[in-house]
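Presented below are the structures under discussion, each in the form of structure tokens.
Derivation of every value follows stated rules applied to the coordinates shown; laboratory data play no part. Just so we're clear, the structure is a prediction, and the values are computed from it rather than from any experiment. Cβ atoms are built from the backbone, for glycine too; each structure is taken alone.
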Structure P
């Protein structure tokens, strides 16, 4: 059984069909890419998996459980986390405090208790701090733990966004253009981190990314959307050689070299 099963997923916005009868299986420890031209429906699909949008029709199963109608909060509690395209940070909080905020999803304490104290937080504070520091250490930014999030350069803000998403201990990580705005060195660092999450932590990933070279080198499988429909699915080599993909999205082989 796949970790995530998507069956006939459809989303209508008025008279516009954003996604039409999408079928996709994502297995444990896979990195699956969603690519396609602008307006193909990639973000809509990710939003439905994460619970931002509820589908018009279709079904989403996580480890066999139907989560189609669950809110994003309840999906997070079941192990789905997301890194958004924009850096959604507490800009005036420290790096460490940002990760502590992410931990509130896996505790029975409120966000205020974790960040601002209270007897329950004081009782558990060192456990939470150690967990947060461990995440920052694994991503190479523990030395910036006391720095305000807004003072970090863009690349490290992206890594902090990843750290926050990892805090609740997700099984499935949704990555919306995680390397956007990064320089070449930062891109390689982020890609290595994503691979390590799969290989060392067993975290399954779905990634939307316009950097085709990165997608082709990173993903185990790729699904291609065009006008809301899946037109192809396979390995990087299969996708590159698919005539429908070349016509709809890639254009020429030069785009992926």
Structure Q
């Protein structure tokens, strides 16, 4: 049962806020049918995400890693932005100084109409130079099923001659400092911070709502379960993002 009284109070805070930040995690995409790619959801053949999402795996067998990412793209391509994604996009367009931060790499926020999204962990629909020349390719228009399971598919190459790799953050890699700085600034300057569908386990992202809280913001958790953030949240809305966020947005 959605707490309508809490939603009314939150909507009032949002209407008067000069700056708002929202961060989303795997939970909101799971409601669109996107697997988390962790645990049993992430198994492909006999491999797990931890086996393949590493620089070492790519150096050892880039073809295998690209096969896995093409498979992941084929799953994500079937998903559609849900009502939670769409509500956030509408809120972002109506609220001044609203920054959207995501830990997800699926691009669903873009497809929902959000702009200026801070993608902390990258985007699966982009590829970048593995050597680091700075080249980035937008592959959002690539047919995700065309090369799935094709072992002879040529590996994507950079104009500089190096291989291209998925433009995502792998295990053991640091996040982009510019993106982290932008997210920290948004968290530290907002008056309301929405944490939506995030496990609050993966740092440095998990530290952003804590930064917001220390700076005086109202921290709101939208989640189906308790997380390590729950005791630190000023308001907890227990429920699915696709149900809770449209109810909130309709009140703002």
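Comparing FRET efficiency 1/(1 + (r/R0)^6) of positions 20 and 196 (r between Cβ atoms, R0 = 25 Å, to 0.05) across structures P, Q, which is largest? Largest one: structure Q. Computing mean count of other Cβ atoms within 10 Å over residues 156-163 across structures P, Q gives 14.0 for structure Q.
Quick one: FRET efficiency 1/(1 + (r/R0)^6) of positions 60 and 84 (r between Cβ atoms, R0 = 35 Å, to 0.05) came out at 0.95 when computed from one of P, Q, so which one is it?
This value belongs to structure P.
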